[in-house]
Structure P
Amino acid sequence: MTGTPGPSADAAPDPPTAPGGDHYQTTFQFFGTDPPPDFLSSPTAPPRQVAEEQLSRLQQRFVRPTGINDAYDTLERHNIVFLRGTPGNGRTTAAKVLLRELPRGSGAFKEIAPDPDGQSPELLTPELVGEGDRMLLDLTEAEEDMWTRYHDQLPGFHKVLLDKRSFLAVVLPQPYADGLSPDFAAYRKPVNRPDDLEVIARHLRVRGIDTRDCRQAPRELTLYLANQPPMRELARLADIILEARETAEPEDSFPDWCRRAIAAEKIRAEEVNDFVPALRAGSQRALLLTVAMLHGAPADAIHRAAAILQRNLRIAGDDRPLLEHQSLMERLHEVGASRNDAACVHFDKLRYDHAVRHYFWRNMPDLRRPLRDWVEETLGLPQFPKEHQKALVVRFAELCALTEDADRLADLAWDWAEQPTDQTHTRAAVEWLSWGVRNEHEPTSRHFRSAIYAWATHRLEPSMRQVLIDVCLNTMAFTHPEQAVVRLHHLARREPWSKAGSRNSARRVLLALVAMDTRLRLYLLYRLAVLAPQTGEARQQAADTSLFLGLLMMPSRPEHVLLQLTSTRLWLSKCWTNVLRWFSSEDWLPHLKRWVAAVDSAEDPDLVHHALDVLVDASAKNYPALRQIYLTVRKSLSAAKAERLLSRVGEVQRERPPRQAGSKKGTQS
């Protein structure tokens, strides 16, 4: 891989300023009724809904280990449970299923992903917990400092859980499981290993396979299970058993499928170790590796890609006349492959492609860089379908993960995204990062998310910015939604001002994402009100203010849930204060009128009072803005509501120190 990539400058160009003042001119459209961004792909359902569907599928495959009911009772009665167990026993899956089994009200499931400071939602913030939320805190990979930071906050957070009738399942890190506070010792429960054979049978059963004869486990499977492989390996084995069933003879049964699957796992590597050295011709090895990398691709693509690999490795070609060359079918037969009725190429033996890829990668280190160059060139073949481009990227990523330093594994996406006129490599960069974010190996996923965060906090070229936006919206929003908001927020703050209104801008995509989920809107508001003011850059503060105005343009603003909480009313007031500071009245007045119209439609008088109080508190130190707010309310609302506002204005004026004569600070009106 190349050295660590990344931009050298942090600042973005300043937006235009109004003459004689410090108010930014809004030259872009706010979130409204435009169609969704035209991305490489677009989400079809809110991230929380997708998360619930994934939990449902996980629950269908879950085999309850002994003692798990005790853990459920603890979680239901005390709103918190701490799970410990041997790595590979399915601790995290058990935590998710326990949360899924709880009675579901208005709360949502969410995973608190522990990441370095600033890269993820803040540690256990009480204001971000909703009524009835079901939360997972997976600390299995936490180092001592991270474990200590979370552990020290748990006593206070437990009270929040009880007050809001919310639930938290914590998966303990194995080295520190005994260091849990004595106050929580009674809530620590073990996760035992479930029945291995039943785990495999359950995975097959949900795929529609008759598992009545699954108890007839062959000797090969019994020996495999005796080593107690991790639960994820059992799930993978179930997938291989399904592959074996699809290519089995009609009279074969479950024991036969298992033998083929175990052979594919254990014996294939030995077969490849013997087969490759026997292939002395470089052209044969090039075809063998090409079939392994493009397994299942059309034969024409295999032929072209093999010729590219042979050329790049300077392997001599066949200089005989074309009609004297071997046919593709003959050459495929020599490497143990064949072409099916759909003209796609497969190896004749199950999982042979996997063993071949690993053989070349591990035994020929000098081939790794040329293979990367070949992947880049092959992606651009016109005969290569998009679905196989994606498969090639994933296979190459899996090989790189075997030997590459995790800190540098994400860097290839930067190189591919640097080819802005090549949409194929842009898609490859998106798929590469998406693979990393989705990776089941948490340290790998965390490194990819950290790389995206580091890039998002710098000024980027348009192609790389678009890659990150796509990954955040279409991948991270479903695996780590709050972290997607964090990264899109940083991208929006550093976006060129002239691009902020385009359909694929980070700003518009961020607003489109949070529009699908009230909890994400709450989190973005928290960042804008509590975290954003910590920056000293005027340009970024103005960008944050424009994001808040975008929130106001969403349907049913102001959100009742935001007005019902004291903390969120404070956040709204802070954001309105920034609006009145950074924008001229001609920019913020339409949003004020929309807010007032929403107030007028509210039936709950308390909500009306809260909404008006937010406006008055925001303009308490800004007399021109306060006057404009009052005039707008008087024209738009009933006399009683205007009187309420006037009363509140009077309270604020009595509390406000006398205004200095000659002061030019304030909002243009």
Structure Q
Amino acid sequence: MKRVTFLLSFRAVAWMPLILCPMALLPSSVLASQIASDNALSDALQSNWSEVTVSVRPFSIAEQEYLNEQAKERGKNVKDVTPPNPSELQYAVVVEVDNSEAKDMLEEHLPLIVQQQMNSDIDAEQIQFLVDDTPQDAKDMLDTLGYFNAVVRVKTDSLPYVVQVDLGKRVFITSAQVNLDGPVLDDEKLGEYFANVMSGWTAKEGEPFLQSTWSGSKSAAVSGMRRKQYPLAQMTQSQALIDPAAATAVMTATIDSKKPIFFGALDVSINEISLPNGEKTNQKPRYPENIVRNLAPFQQSDVYDSDKVVDFQNALEQDSHYSSVMVTPQFNRLQDDQVPVLVTVQEVPRQKFDAGLNFDSEDGHGIRLGYEHYNVLNRGYVGSSFVSYNKYEQSFGIGLSHPREFGSSYNMASLNYKNGTVQRVKTESWNAGLWNVKEFDNSERRLGLEFYRDDSHVENGPDFGVNYATMLTASWRYNRVQTSIRPQNGYYVYGKIGATLGSVLSSASMQMVRADTAYYYTPEQKKYGTFIVKGRAGVVNVSDELNAPQSLLFRTGGATSVRGYEHESIGITGYQDAVIGGKVMGVASLEYQYPIKDNYALALFHDMGDVANRFDEFKIQHGTGIGARWFSPFAPIAFDLAYGHEDQKIRWYIGLGTSF
């Protein structure tokens, strides 16, 4: 069999943080310029220096017991109790070293310090043992940061004890060599597989030697090989040649791909329960099994791909028929070169009712009732309906959605009614739609046929009559926001276009374009807070806005747009200050959130925007304010106070959830 070796040169990148536990550090011997080998996989002689083996558990339990005891004594929450600083100990310790990273590690993990933090009654004899061990303890830790030439001394003639560290010359990586072996060498996609192997490798030339980076790179390399077609791959040899005198590290590793693997049969287990005798059985399924099978992004005999396993898991989790999902390739049941895939799902009840009271700072109290059925026509169709009421608006709606299938689009339809009064304009509206939906990674595409019918008039004023529109629409949504519970990084983009077919089933010929976007940025140092930019714009092209349904025109202002103004109070002002929709709209928002404690933050924001019938009629209105944020486990809750520059009034808002 052929064997190929790749010799790589890398530029510096960020390294993985080190996790250490002094209570579990295994002693290492004297430094030497020999080969350091792990996993007993090298034929080379072991050097006098070996990697430090780390186990977090012993220290974490002892530290937790200490914190619990201290919290109980002080009557505080354990989160509010921290171990004393080294300078506050009975035998105070000062670490002198010209490197903040090394200093932080020693102050946090050196046994001379940690043992005192956990035992305030330590005696002089025990302290002396710890002092005697400190030079070697410190050198063992510094080895993991590449300081193999460090010299450590402890001065104990007076308090505080001083741990003096001369780091010496640091060891840097001079080369990293990765060897691939096995059937992958005959694979036409060898380059692609090698790229996967190296995608997570961070032990790169020019970087200082770090045990965490070396270990993490090897794990990432094996994971990269296992990602596609070769999930049985193993690292058969790895070694680091350390020369402290020359301050160099030469790294080599070999990965055997083992045989290629393909997907096997799909085994679906639905509603599995445990019996009192320990045996397991399955309750009768509520929904067709094909709902699960149609979401699988692979077929039997396809090349194994762990990304597709993850995609399958995510698709099932997002499907409304299931409450819990587990997709498991069963490598312990390999059948020749095929791996069976077990899918275990728990179904939700066939029907769901919900009722809720709500409060809006502008609309007041309200009530909402909802009903969903997850197996309409016994084919897994999802039907839904709702009724909502508050003193300004009453609405109801029904919808029906086809089960999703991987790689295919699905259809959905809805019918909605709304009757309400906003800014002295009373509107009774109906809208219905039929859409074809296709979902991709982080995005969604919709093609639709939509119908709008509005009957609007100003209270005690002009009647706009009945206007309607039948439009062909297309929309696209792309969401890279990491989480909607507490958005900190990422962005969101939404765009929609629509047009009537002249005046066919429409009161006038109309075309519509609208877009929404949001961008969230939080620096790596999260204490600096989160910066948020949002924007919204829209245009409706119609000869006369009075011939267009009000629900297709634009109004803005309020809690989710330009704060400092009443809900949808920015628009075209007409009879007795009634506000009707305009044909063009633009809104922008800047917000800064400063974290104050755990899931709480303060906010400073400035919003601006306007609605008009032409862009040259725009008169930007501004709102500025402050607020508070609580990122609850269910949804973000916001309280804002905003000043509207145009009417010079202060208004307050309460909001629930993240608006995009």
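Any read-out appearing in this document is the output of simple, stated calculations on the displayed coordinates, not a laboratory observation. Predicted, not measured: the structure shown is a model, and the values here were computed from it. Cβ atoms are built from the backbone, for glycine too; each structure is taken alone.
The table below gives the values:
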| quantity | calculated |
| --- | --- |
| Label whose coordinates, when relative contact order in percent (Cα under 8 Å, 6 or more apart) is calculated, return 7 (choices P, Q) | Q |
| At a computed 87, 36, 34 (Cα extents along the principal axes in Å, for residues 271-606 alone), which of P, Q | P |
| Among P, Q, which structure scores highest (criterion: distance in nm of label points 7 Å out along Cα→Cβ at positions 159 and 183) | Q |
| Winner on mean count of other Cβ atoms within 10 Å over residues 175-182 once structures P, Q are ranked, highest first | Q |
| Among P, Q, structure where mean count of other Cβ atoms within 10 Å over residues 311-318 as derived comes to 11.9 | P |
| Among P, Q, which structure scores highest (criterion: Cα Rg over 2.2 N^0.38 Å) | Q |
| Which entry (P, Q) yields the derived value -17500 for helix-only ellipticity at 222 nm (-39500 (n - 2.57) for each DSSP H run of 4 or more, over all residues; to 500) | P |
| Entry that produces 10.8 once mean count of other Cβ atoms within 10 Å over residues 279-286 is calculated, selected from P, Q | Q |
| Which of P, Q yields 0.40 [FRET efficiency 1/(1 + (r/R0)^6) of positions 399 and 511 (r between Cβ atoms, R0 = 25 Å, to 0.05), calculated] | Q |
| Among P, Q, structure where percent of Cα pairs over 14 Å apart, for residues 367-430 alone as derived comes to 57 | P |
| Answer label among P, Q for the case where distance in nm of label points 7 Å out along Cα→Cβ at positions 263 and 647, calculated from the coordinates, equals 5.8 | Q |
